[in-house]
Structure I
């Protein structure tokens, strides 16, 4: 194999350029401003499921071997811009995540992230579907709640109040192969198994599925519903592939701090490295407040894979990490 060669075909790379231009034209028409978020930051996300790449800087008169991180998404810097009054904004560029390498993952990939002031969760879902249609054509749009998906595909009427026993019973009733290594009382894990193994393969088949109102425990940085029962969060699926994750954004600074500290505690319990909290973000939220808005992050490379009808991310990017 000649490692100097590009990963994707030249025609696909030209199609990639056209797709990037089409997305930028869409947001220009919608009067959403493109922003240039910094890739390097002195802080990073505390999320249990994300690990950042780090590097060291030597800065005259400041210090040597200063730890900086390559951003896993532009979210924190974009929220500071929102606090400063930037209005509707989007970012289309590179992000980085440690340990990601598979047909659907690369450590370096292209993300489209945008925020809309005064948008409801439904408005954000529908606009995200429109962006997907820019590359995939006029696919039908399906909106289904997390609870309804479990009722339709796993015969569990209310997953939010269901027990671990009820989740495990689904597999027993279907006479699937025995699942080993899962505590019979671990409701979260049984629920996750149903979601990933049973429900997600049913989503986005010849349509764009918006799965919304995730459990409150999976809110991340989304607001909770008025009764605190579910998170105002959604994910987009096309051909069983998750390509976007969006929220009605949390705005309360104290809840941000609380959730960040809970994530740090989870990292500690899992033996993961400590991460420095983004105090610039927390200060911006406290002093200027985040305006009411919805936001979404979309994996551009995955969307392009679907448009090009390929199963490997290598085939829609110029260079894979393995030949870079």
Structure II
């Protein structure tokens, strides 16, 4: 169903720009209404290996040419001792009734495990800056989600805020185990801030080779079907596709993913962290290549799908 044509690499790390000196990782495309312009919020890493979020602007008629790039991050690390003191990453933006919410993952170092990650929320101010809604995470731990939270996708669908979120399952305890295990769950909200969870597991491990399932990107078409692209790690990261009628129960359709490794170059070993978005009758995908963004951020486009059949104009984050 989906056959992606790779357009090319938009950006790669730049040692002269501190917030993205070593990585240009998971990103989110925000279309500027009534224009051909798109702002891309990018997770960069600085020379201290701290994640920060910056922004570039492109014209979709020539998406590999960067029109603007922020010299400083638009959103940076939190106060010492807070859940995001050592990094902010995986941006997901949604605009509603004049407000733009930025959901993000906050990082802090730990002693016995490699890191701790939790979900934060910031709200854009009148001057364009983002202010934290709270210095604490917005998803509290509970008996099912007691370790931490990673990347999310949030949509406002038929008056209900819906979130697909990454939940840590366990940490590896022996050399034979992978260091971390996480999969994708589902939550709802009336306001985008307070969330209800029923431990609905949407995507979990297909077999013992999989251990890291993350970065959900959901698009609901005008006919009511939900389409999901997510990242799976086995030997290397890859992008996988699934489809659903209700957004909770998903059927993996790996043969329909439509994007694979390149034969050579910056994405010849891994592809990951997709963000899929519609623009003027086509679907586009932002994605990272080898080493989680160390080699850069690229863009692809669906060329063969009949958009009239799936109803282009579904939900993707601007409501």
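At-a-glance table
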| item | result |
| --- | --- |
| Winner on FRET efficiency 1/(1 + (r/R0)^6) of positions 62 and 262 (r between Cβ atoms, R0 = 25 Å, to 0.05) once structures I, II are ranked, highest first | II |
| Given 0 for helix-only ellipticity at 222 nm (-39500 (n - 2.57) for each DSSP H run of 4 or more, over all residues; to 500), calculated: source structure among I, II | II |
| Comparison of I, II by Cα Rg over 2.2 N^0.38 Å - largest value held by | I |
| Which of I, II yields 25 [relative contact order in percent (Cα under 8 Å, 6 or more apart), calculated] | I |
| Among I, II, structure where distance in nm of label points 7 Å out along Cα→Cβ at positions 78 and 190 as derived comes to 2.6 | II |
| Which of I, II leads on FRET efficiency 1/(1 + (r/R0)^6) of positions 158 and 214 (r between Cβ atoms, R0 = 30 Å, to 0.05), largest value | I |
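Read-outs: derived from the displayed coordinates by stated rules, not from any lab. Here the structure is a predicted model, which is why all the values come from computation and not from measurement. Cβ atoms are built from the backbone, for glycine too; each structure is taken alone.
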